[in-house]
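Only the coordinates and a few stated rules stand behind these numbers; no lab work does. These numbers come from a predicted model, not from an experiment. Cβ atoms are built from the backbone, for glycine too; each structure is taken alone.
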Structure I
Amino acid sequence: MKTADPELMRAINRFHVMDAIRRFGPISRVEISQFTELSPTTVSAITAALLDDRLIIPIQEGALRDAGRGRPRVMLRLNPEAAFVVGVKLAPDQITVATTNFCADVLQSLTLPIRIDRQPAPVIADLVEDGVRQCVSDARLPMAKIAGICVGLPGIVERAAGVCRQSPIFSERDVNFGADLTKRLGVAVSIDSDVNLVTLAEHWFGQARGLNDFLVVSVEHSLGLGILHNGELFRGANGLSPDFGDVMVRPPGSGGGRLSAWASEASVLSEVEAALRGSGHEAAFRDGRGMALLLQLAAAGDQRCIGILASAGEALGFAIANLITLFAPPKVIVAGRAMAASAFFIGPLRETIAALVPASLADVAEIVVREWSDGIWGRGAAAMTLRDLYGAPWGTTGPAPNRGPLGLITGDSH
């Protein structure tokens, strides 16, 4: 009979205790045991080690006394200064960086409005390195204090290997971006799909706090899908995060195509630019103001622009209706900076979902529209790094990976 690996089980239990303290702290050991369903002995052993490592700190609550003991109850919370991490978000037109403490409180952030989608990978790495060093310096921290960095970007990302297989950010394929930045910065750097970072940020801080199952569909230059199930991000082989835009929405021979060709901002802008050719708006598309122009013209009643947005909304609504049919999630968050917030896009999306979801699931999923600020990306990236620091061992069925004193992976575990 195969038995569970003890190191893996300890790592799992440690993660659950840390996560309970993050979510509900200040919290007592008894409450941790109730939330995690771990024995009081196990919780006491784990919290003692965490206190020794200064990852958590005690709070004496004088007004709260243990029954029959007459002494203050000890509450536990994360130590904000136990570690500092950096989150980075790459978009075609900007780089966003955030430095946070161990509780994911943002200490400093910056946004660099730079067109990076036309630059080679080494140049993008130069810009990210400069942005990280500047943000850390602005937070009045030395790089030696940074325990980990996570970079989020659109596309197909193999998190376990730190490789971006394909992205609209890079002209190259199979970019070993994580290893390159780790060498440059001297700090462990992971990379992940940007929608996974937003999904985790929504779970920790946003619309999905308290939910362990929900979906996030990101609508930007490309399309992303984040799936949280039983409190964990769903990933494919080797931590692979596929691109939602690659999903086929129509079969071949019937005007078929992938979802990205119908509902991404890139496809919509391409269609609008073609429709407005010769109308004097060419400069807006050259300067990266095409989406703002599209929304402005739609708001002014331009039927061509309204129709293009509606078609995109219907296509994405078709895909989301299939997701609801498959997963029956209690909440689907449709998120983005521009097009996702347009009533001309969201209205047809909602109508299509309502028309296509089976009647038996009609009342299951709440559709939430989320127009986010740039800061949520950085917080999500920081949260992903903090999960690594907490010691989350997911993604392996063998022995737990080698970790440093804070729990960050120090060697290849795959």
Structure II
Amino acid sequence: MEILTLGEKIKLKRKEKNMTLKELAGDRITAGQISLVESGKSNPSIDLLEYIAQRLGTDIEYFLESEEKQASNICEFYINIVESAINGDNYLKAQETIDKGIHYAKEYNLSYYKGKFDMLLARLKFVKGELEEAQKCCLAANSYFLKTDNVDDIVNSFILLGEITLKMNFTKGALNYFMQADSILNEYGYINELLKAKVYYYISLCFYNLNDISQSIKFALIAKDRLKIIEEKKEYANTLMLLSIAHSKENNIKEAMKYAREAKKIFDEMQNLKEIADIETNLGVVFAKDNNFDESFEHLNKALKIKTESKDSTLAETVFRICDNYLKLKDFDKAMKLIDGLFEQLDDKQLRYRIKCYEYMFKIYKNMGNVKKSEEILLNLIKYLETLNFKKELADYYILLGRFYLEIGEKELSFNYMNKGIELYEEFGIILQNKIL
């Protein structure tokens, strides 16, 4: 994509119409005058530009658009592509497009778009686990946005800073960022229910991590009320993205922008569904902590419904949280039915979830007091892990089986499996505090 001068735009449109210089000139001016305009050696008057636009069947606004405005449009186009690429897990495409966008933002000194691309780079670094770099980029974006009145951008930058800081295990720092996001929303009287739900959910999560359960519940209830207002949304945008990219290669910015915006909107809706499901899942966990299982099941089942309909790859995480509730309520039949159903749905690529299912089966049988089935499940899991290259997990379950045998008085078996686990741990440089457990 490129920025066109006025003369280049006229020449491009003339070529598209298969017109000669003489045909475009008509009976009002000469072909030579048109040639001078196209080469940038002469600037046409507004009257002449209107005449040329009419001859080319084009709106005069297209010719009057400045290079800075064109650069802004291109930046918007690249932003749509990047956001869709990140939401679609295409990180290479996202990085390549960010680099292109930053070039135009810097060349034309577009401060707002510098912030937008810093923010996108922060998101990309965050999902890739490069937390310190993500934090630097997000702080840079935040400083740009605070100079504007765009509430969405300001709040989203504070939310992302909070998410990054939370991931870095600095809960108090994260809480401060989420509180700042809430303050901005209140200051501007801004109504965006998803943003508010996200902010209150994260504030609740921070208080939960800080063991301030009463405050956690307070903000969780506020988030819950906000989520009632949000409707579910649906997907589909790959064809639109292809159309957008195809138009951009032909330098048809208007069509490229149109399809990119439509694709972005759909991808955003898909991402919102994921965020809503994640919030609902975590609200379920918070309410379960307070032994409010009715509220907990309500939120977890909403999350499960969204993830099932959108075929979310993290559906198992929500199932495990529901199973945790059944275990606390000692409803072992429902817990086992849930895990059996999940196990049947998982494909061979979802190895870690399959392993987790074995662990839950063991927990259920152990809580039921069924020693034989508990032992059988753990032995089957260990046999399964021995066929995989999951040595760390294998060591964990050797230790778990060793502890299980110790609890039922099988000291020799306990000693053997404990030693196997310790040997594997030591391969990874992990030394247990007490080798005799």
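Worth pointing out:
- Computing helix-only ellipticity at 222 nm (-39500 (n - 2.57) for each DSSP H run of 4 or more, over all residues; to 500) across structures I, II gives -25500 for structure II.
- Entry that produces 7 once relative contact order in percent (Cα under 8 Å, 6 or more apart) is calculated, selected from I, II: II
- Given 1.01 for Rg/Rh (Cα atoms, Kirkwood Rh), calculated: source structure among I, II: I
- Comparison of I, II - label where distance in nm of label points 7 Å out along Cα→Cβ at positions 292 and 308 is highest: II
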